[in-house]
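Given below, in the form of C-alpha cells, are the structures.
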Structure I
Amino acid sequence: MKGHVVWVVDGDTLHVRVGRRLEKVRYIGVNAPEIPHPEARGWREGGARALEINRRLVGGQSARLELDLGRRDMYGRLLAYVWVRRARRRVMVNAEMVHRGYAQVMTSPPNVKYQELFLKLQRQAREAGRGLWGRG
C-alpha cells in the first residue's frame with residue numbers, strides 16, 4: 001500500500017494519505033518515547049528528539065506501508081512497517097528509529113515479522129550508546 005506522509009505525530013505515529021483516505025499509522029514492533037509533558041520522565045524525556053528524527057526520515061515523503069497479520073490496533077490506527085526511499089535505497093523507518101536509538105522494541109503478536117531484526121538493532125544501539133541509550 002502506498003501513501004504520502006502529511007503529518008508526523010511523534011516518534012512512532014504518522015498521518016498518511018492513502019488514496020482519498022487519511023490514515024493514522026502506528027509503526028509495528030517499536031515504541032518511541034512520548035512527547036514531553038509535565039509528568040514525563042525517563043525515556044519520555046526523548047520524545048521531542050524522537051519526533052524530530054522521525055520527521056527528518058519521513059516528513060512529506062511518499063511511503064510504502066507494509067502490513068502484517070494484525071491490521072489495526074485498539075485505537076483504530078493502521079499498523080504498518082513504513083518504508084521510504086533515502087539516498088537511492090529503501091529504508092524501513094521502524095528499524096531505523098531503533099537503529100538510531102530513538103525507539104525500543106515492542107513486540108505485539110501476531111505482528112512479529114521483523115522482531116529478530118528489531119532486537120538485533122536495539123542491542124547494537126544500546127551497546128553503542130546511540131540516541132536515548134546514551135543518556136545517563
Structure II
Amino acid sequence: MTDEEFLAAFEKQAILRDDWSHEAHVRMTWLYCQQEPDFESMLDKVRHGIQALNAINGVEGKLYHETVTVAFSSIIYARATGARAARSWPVFRDGNRDLIDPGPSPLLSYYRKETLETDDARLGFIAPDLQPLPGDAAII
C-alpha cells in the first residue's frame with residue numbers, strides 16, 4: 001500500500017483492528033510529520049485519528065494512552081524533521097528499528113515504567129521523569 005493509500009485509509013477509519021499495529025502507528029505519525037507545518041498540527045491529527053480509528057474498531061478507550069502518544073510523536077517528529085531525516089517510509093523504518101521492533105521501549109529512556117503505567121499518564125500528558133524528550137522546549 002502506498003503512503004497516500006495508507007493515510008487515506010487511516011483518515012477514513014478503514015484500517016482493520018488486526019492491521020492497526022505498532023508499526024502502522026509509527027508510519028502514520030511519520031507521514032503526518034511530512035505533511036504538517038509544525039509539531040502541534042501533526043500531534044492534533046495523530047491524536048484525533050487514533051481515537052477515531054479506535055472508536056470505529058470498537059477498541060476500549062483505555063487503550064489510548066496520551067503520554068505514550070505525545071512522547072512517541074515527539075521522538076518521531078525529531079527524527080523525521082532533523083538534518084538526517086529520511087524522505088521515504090522504508091528508509092525511515094529501516095533506520096529507526098528501535099521505534100518499531102519489539103523490545104525495550106525507547107520511552108524508557110525518558111520515563112520510569114511506573115510513571116507510564118499510571119492512569120494520569122494514560123489520560124493526560126505527563127512530562128518525562130528521566131530526561132527531556134527531543135524538542136521538549138517547543139512541545140511542553
Structure III
Amino acid sequence: MSRSQIPATLRHFVYQRAKGKCEYCLIHEDDTPFTHHIDHIIPIRHNGQTIRENLALACPECNWNKGTDLTTFDPLKDEITLLFNPRNQAWNEHFRLENARIIGITPVGRATEFLLRLNDPARITERRALSAVGRYPKT
C-alpha cells in the first residue's frame with residue numbers, strides 16, 4: 001500500500017501514538033534524514049488490514065529490513081519465531097538497551113534484532129551520538 005493510500009487522519013494517529021519514534025528501534029523521526037514509514041505489522045500481502053491495530057511507526061531502516069516478513073529464525077535457538085508486534089507486545093519485555101545496542105532478550109526480541117539489523121555498526125554509532133546529546137534513551 002502506498003503512502004497516499006493510508007488516510008491522513010490514520011497516519012496522524014499512528015504518528016501521535018508512537019510519539020514520533022520508530023516502534024522497533026526507538027529513534028525519533030526528527031533525528032533521521034528521512035520521514036518514518038507507516039508499517040503494516042501484518043503486511044497486506046498476508047491479509048493485513050490498514051487499521052489502527054495493525055499499523056506501527058517505523059524508521060526507514062527498520063521498515064526496509066522487515067519488509068513483508070512475519071517471522072525469522074531466532075539466532076540462538078535456530079527456530080522460526082514471530083517478529084515483535086508493537087500493538088500487543090511491550091518493547092521492554094523483549095529488548096533491553098546496552099551501550100546503545102538493542103539486545104533481544106526473548107526469542108521474539110532476538111529474531112527481530114537479527115532481521116531488522118538493529119545493531120549494525122552505523123546504527124549503534126548513531127544511537128550513541130544521539131544518546132550523548134539526550135536525543136535517545138540512556139542505557
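Here, each number is a calculation from the coordinates, and none is a lab measurement. Since we're looking at a predicted model, the values are computed, not measured. Cβ atoms are built from the backbone, for glycine too; each structure is taken alone.
Quick check: 2.2 is what I get for distance in nm of label points 7 Å out along Cα→Cβ at positions 20 and 52, calculated from one of I, II, III. Which structure matches? Source structure: III.
Quick check on the output: 12.8, 39 is Rg and Dmax of the Cα atoms in Å, for residues 28-99 alone, derived from one of I, II, III. Which one produced it? Of the options listed, only II reproduces it.
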